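Given below, in the form of structure tokens, are the structures.
Quick note: the coordinates plus some simple rules give every number you see, no bench work behind them. Values in this document were obtained by computation on a predicted structure and should not be read as measured data. Cβ atoms are built from the backbone, for glycine too; each structure is taken alone.
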Structure P
Amino acid sequence: MINTGIYRIQHQKLMAMFTDLQTLLVDSSVAANVAQIRSLLSKISSALIVHLYLEDTELYPELLAHGDPLVQTKAKACQDEMGDLVTAFKSYLAKYSSADKIQGTPITFIEDSKQIILAVSNRITAEDSDLFHMLEGRG
């Protein structure tokens, strides 16, 4: 049986970081908090890269070879969706790679950040509530 515990813990840590970012997404305080925002984006990026590496090299290969075709199908769908999320997140990071870029367009930064947070949150929810739940129920 595949142990999903490490992935769930990583999901909790990522969501906590995104929650911290969410609290800083106020137009009037973006400029004042830009150093904290950049630091947090760096931490999120590092954590997400490690998480996705583990999923790509360990979790998903096992899921795609799982004995249950329903698990395989769900894993393939999640994996396909992940590629778009990784691309979107990398684009987001490149767009806001410096304090000046964040401060230059605070409203757009806030909107883009909320979209990324929602996309990652939806992805984590799908894995935790759907894929992992299915996997744990099937062995």
Structure Q
Amino acid sequence: MAKMTGTTLIVTVDGDPIGSTTSFTIDLQHTTADASSRDSAGWVESLSSRRSATFTFESLLDYADDTNAAKKGFHDLVAEGILNRSVFALVFGTVETGDTVLQGNAFLTGISTSAPDEETSTYSGTFASTGAITAVVNS
């Protein structure tokens, strides 16, 4: 198994990477439903229930990313994800042929920016999955 740094991983939004990103996180959830009864002898019994995912990112605020057709910038994401309520096709993984990546559709559920005095301006956002997340092999 090859080891890698976070630099190798990307998230694409509708086929384009988010511009000037510094980090990504994918959080996969699998909830359970309580199936306990008096017959459970005091033990909790569970059934498989819903699955979901959240994708979070942090990025440097660079307005040039909004004018670059090959990237998604802050204003692109606000306009498409928040104002227009678009569903995005996300892919999390590498760009290497033969590598397995995770893909699915998601809503942008939040985006915020930070502009501290004499520091680098950044923004961050969260996508929430809608529908199935699948593992596929890059071709």
- Message: Quick check: 63, 17, 6 is what I get for Cα extents along the principal axes in Å, for residues 30-69 alone, calculated from one of P, Q. Which structure matches?
- Response: Q
- Message: Given a value of 2.6 for distance in nm of label points 7 Å out along Cα→Cβ at positions 46 and 62, calculated from one of P, Q, which structure does it belong to?
- Response: P
- Task: Name the one structure among P, Q that volume of the Cα convex hull per residue in Å³ of 89 was derived from.
- Result: P
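Which structure, out of P, Q, was relative contact order in percent (Cα under 8 Å, 6 or more apart) calculated from, if the result is 25? Please report the intermediate quantities before stating the final value.
Values: P: 36; Q: 25.
Derived from Q, not from the others.
Taking mean count of other Cβ atoms within 10 Å over residues 38-45 from the coordinates of each of P, Q, which one would give 8.4?
Details: P: 15.6; Q: 8.4.
Clearly, the read-out refers to Q.
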- Message: Tell me which structure, out of P, Q, gives -25000 once helix-only ellipticity at 222 nm (-39500 (n - 2.57) for each DSSP H run of 4 or more, over all residues; to 500) is calculated.
- Response: P
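Among the shown structures P, Q, from which was the value 2.8 of distance in nm of label points 7 Å out along Cα→Cβ at positions 78 and 94 calculated?
Computing distance in nm of label points 7 Å out along Cα→Cβ at positions 78 and 94 on every structure in P, Q gives 2.8 only for P.
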